[in-house]
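Visitor: There are structures below to look over.
Read-outs: derived from the displayed coordinates by stated rules, not from any lab. Here the structure is a predicted model, which means the values were calculated and not measured. Cβ atoms are built from the backbone, for glycine too; each structure is taken alone.
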Structure P
Amino acid sequence: MVHPGQDLLGGPDPILLPADAEVEGELAQGATPAELAAHHPAASVAWAMLAEEALDRPERALGDTIEAYAYARTGYHRGLDALRRNGWKGFGPVPWSHAPNRGFLRCVTVLARAAEAIEETDEQQRCTQLLRDCDPSLAP
């Protein structure tokens, strides 16, 4: 069976992380990102939300950028754990089109933005390349 995004030339199948009904339920009930992270620390989406909030604050200060970086890095590592548990070997597609993958991909995106803001060029480039490798539509 051919999966969306599958490499027909023999590359790895895309990783499709499983949905988390508890996390989705709490989000639907209006849980704050901090509550979500406290109740589900392995959920990258919670860390992505915290990171995005910190990075997108009006009149953002350096401390906000560092906070966003830390949240994004936490969600990135929690996402790597989830990807590996689901067969990812450190390469291959992780498509944005699959909603459960978005928490991880959002964390990588914010990590790249925060790294750029503090002029950590190597990290920004690594994150941008990871986004391209996971889903070419994410990073120009």
Structure Q
Amino acid sequence: MKTYIALFRGINVGGNSILPMKELVAVLESLGVQDIKTYIQSGNVIFQSKAADTAQLTRKIGAAIRKSHGFEPQVLLLDSVKLNKVIRENPYPEAEAAPNTLHVNFLAAIPPRPDLKTLEKIRAESEKEINGVRLL
């Protein structure tokens, strides 16, 4: 069994795409995942699954929610190995003293043509850049 972290975008925000965590757990259980733990109403979930194909499991989760609740949220599925790697490779160890100042963002795919010049123009002074990667 692998440990997965599912990050759901846009559920339970502003009265739209309502998905109570109890119902999300039921949807996930219907897919055979186990040991499900949710975090507040955010839609962030940790669970165990035998599934090895992350992309396929992501599609199944979205389709099951669409079938049961009439909308399909964006789902980003991370495995615990990848998430632990991100934590270990934190380029800002000084942020451990104030963890609420460190933010990590995950993309579902690499942008095909990112507008790096525009991103650089809007970069705040508090943001850092390492090896061409913009970090907050």
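Visitor: Taking mean count of other Cβ atoms within 10 Å over residues 44-51 for each of P, Q, which is largest?
Guide: Going through P, Q one by one, mean count of other Cβ atoms within 10 Å over residues 44-51 peaks for structure P.
Visitor: Among P, Q, considering only volume of the Cα convex hull per residue in Å³, for residues 36-107 alone, which has the greatest calculated value?
Guide: Comparing P, Q, the top value of volume of the Cα convex hull per residue in Å³, for residues 36-107 alone belongs to Q.
Visitor: Next question. Thinking of P, Q, which structure, once helix-only ellipticity at 222 nm (-39500 (n - 2.57) for each DSSP H run of 4 or more, over all residues; to 500) is computed, gives back -18500?
Guide: P
Visitor: A follow-up question, please. Name the one structure among P, Q that Cα extents along the principal axes in Å of 46, 30, 29 was derived from.
Guide: Of the options listed, only Q reproduces it.
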